[in-house]
1. With relative contact order in percent (Cα under 8 Å, 6 or more apart) as the yardstick, tell me which of 1, 2 scores highest.
2. For which of the structures 1, 2 does the calculation of Rg and Dmax of the Cα atoms in Å return 25.0, 83?
3. Comparing mean count of other Cβ atoms within 10 Å over residues 16-23 across 1, 2, which structure shows the greatest value?
4. Name the one structure among 1, 2 that helix-only ellipticity at 222 nm (-39500 (n - 2.57) for each DSSP H run of 4 or more, over all residues; to 500) of 0 was derived from.
Structure 1
Amino acid sequence: MLHYSAPRKFEIDDEVALTGTVTAILASGRARISIPSYGSTYSVDPPPRTRVGDKVVLVGDIIRIDRKADRLTVRIDCGGIITVEPSAITRLRKHRRSR
């Protein structure tokens, strides 16, 4: 389960959640969503009965961290890779490293 009070030190393989807003429902049934700090819209298969203006949560794993540019690259579980600012992350589950 993802934690709501997320520490802000990110590491590779941490599981994160991003919240996007549905901007349009396409004729194909997919939804176009806007993600904070992501430069363009993103298309996903939405949950049933999703409407324009609804919030959609995307979950994925961090695959790259650019500390100079203050950006995180996330591989979304539903497919695709996006790069966002750390402020776009709404929840975080730290990856547990085995010793």
Structure 2
Amino acid sequence: MYTGPLDEDPDGRDAELLRYERERERRIERRNRVSWKIVAWVMACALALLSYDSGGAALDARHAGRPWLYPAGISATCALVLAGLIVRALRRRRG
């Protein structure tokens, strides 16, 4: 398709192609938004599960007298990343 300056008025076929291209771009944008939402939900669930599991492992290790700082650090890191993800989602929703 020629996208330079128009020397003549666009005919019906050019208008149809432009309309089709705009619709295609809208579909692509909508699909990308949905896929990013799915990725964000999967990431949030994985972070929540990892934080919960690492927190439990840290508590078990603490009660058993084993080193517990590493699982506690993983749990805290995952919780902070999850909180950041939630804050980002809330800001996007408002603005």
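Values quoted throughout were computed directly from the atomic coordinates according to the rules given, and no laboratory measurement underlies them. None of these values were measured; they are calculated from a predicted model. Cβ atoms are built from the backbone, for glycine too; each structure is taken alone.
1. Largest calculated value belongs to 1.
2. Attributed to the structure labelled 2.
3. Details: 1: 18.9; 2: 10.9.
Biggest value here belongs to 1.
4. Source structure for this number: 1.
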